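In structure tokens below, several structures.
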Structure 1
């Protein structure tokens, strides 16, 4: 799935979803993605509001550990 995000300067960037998942314990949704202008794998929390993906910051190390585990699962690295 492709979607668009705004960077910190307000520039619209195309992104491609690699994986979406929810934490069954907290109900928080996460998206792992890449942007068209970078090879870096990125991740963030998300909600869907009015058929649009709203991205939010990761709040703690527990969430980063959970995301790191998922990235290893999907990339095998």
Structure 2
């Protein structure tokens, strides 16, 4: 598994991360991996929820036939 190096971490941020790891009973490395995994899962969960919402809104079926609209537009352009 590849390693990741983050440079330029502020001392206060590092101390907060160390304290968070200590509070959660984890090493700093495990805490950072957990934070990264949660951030990724949250983003995916948000994306999936949004996609599901869009799918539900499109299920109503009240949409026009795009082929007919395109044909009508092409006819107007040739006139």
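A short reminder: the numbers here are calculations on the coordinates, not readings from a lab. Remember, it's a predicted structure, so these values are computed and weren't measured experimentally. Cβ atoms are built from the backbone, for glycine too; each structure is taken alone.
Can you rank 1, 2 by FRET efficiency 1/(1 + (r/R0)^6) of positions 15 and 39 (r between Cβ atoms, R0 = 25 Å, to 0.05) and just name the one with the largest value? Intermediate values should be presented prior to the final figure.
Details: 1: 1.00; 2: 0.75.
Comparing 1, 2, the top value of FRET efficiency 1/(1 + (r/R0)^6) of positions 15 and 39 (r between Cβ atoms, R0 = 25 Å, to 0.05) belongs to 1.
Could you tell me which structure in 1, 2 was used to calculate volume of the Cα convex hull per residue in Å³ as 106?
Values: 1: 106; 2: 240.
Going label by label, the one that fits is 1.
Looking at structures 1, 2, which one was helix-only ellipticity at 222 nm (-39500 (n - 2.57) for each DSSP H run of 4 or more, over all residues; to 500) calculated from, given that it came out as -24500? Computed on structure 2.
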